[in-house]
Structure 1
Amino acid sequence: MKEYEIVAKYFNACAGSSRPQTFFEEAELQSTDDFVRMKHSKDFASFQKELTPDGRILYTYDNGSVAYSYEFTEI
């Protein structure tokens, strides 16, 4: 298992807020996919996964009114 710092952001355009709700946590994970799938089982197939050049793993989902972003950085 690997240990990650996770930055989760939740954007709600319906509420009229221009700033995301942001949450931070650390976790030991077998799979980052499983972490996001556990949080969003219905929408997981719609998430986009990106591996950044600096080693971060980024998951994003946007349905037009609500958007989610999860950023995993190995520590």
Structure 2
Amino acid sequence: MLFSDERVWQFLDRYYEGRIPGEKVESDHYSIARCNSCALLFQEYILNDANMYLLYEEWISADDSLNKKQHAEISLFKG
């Protein structure tokens, strides 16, 4: 599946409030994998260096991210 798949793209566009230009990720693959040891689900492919920079510097809202961290359940931070 690609990030440009309608279901994936609609989520990304809504979640990041239109900050991701579609052409930046349209040909990137999106795949969820499961760890065989602990059943953790994770995204199999990651963004390239340039898009990773954009993700953390432009696409993610610093205010929203801080708000989530400050109001998260403590269990999320336990190892």
Structure 3
Amino acid sequence: MVGGYYRAVDQFLGTTETNASTYPRLLVDPYLGLRLVALSGSLDFDVTLGPVVLEDLNLSDSGVLVKPLLGTRVGVEVV
């Protein structure tokens, strides 16, 4: 997986009488990336159907998936 995020919002939501910033604090991080998934599998078996005998049958396949990631993480710090 490869990706990154950017802190778009980092803001204190409270203030004191002297206009000093206090908690709670709002954090918003949009992110973008890619997830790479490699899959493979195989199946070996023998089949006997009456007079028909099939031995050492082998089935296998593999594939690669590329999934995009797009989202936003939102958090609130209270202390």
Looking at structures 1, 2, 3, which one was helix-only ellipticity at 222 nm (-39500 (n - 2.57) for each DSSP H run of 4 or more, over all residues; to 500) calculated from, given that it came out as 0? 3
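To which of 1, 2, 3 does the computed value 34 (relative contact order in percent (Cα under 8 Å, 6 or more apart)) belong? Could you put the intermediate results ahead of the total?
Values: 1: 39; 2: 24; 3: 34.
Derived from the structure labelled 3.
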Quick check on the output: 5.2 is mean projected area of the Cα convex hull in nm², derived from one of 1, 2, 3. Which one produced it? 1
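No value in this document is a laboratory result; all are computed from the given coordinates. In this text the structure is predicted, and so the values were computed from the model without any measurement.
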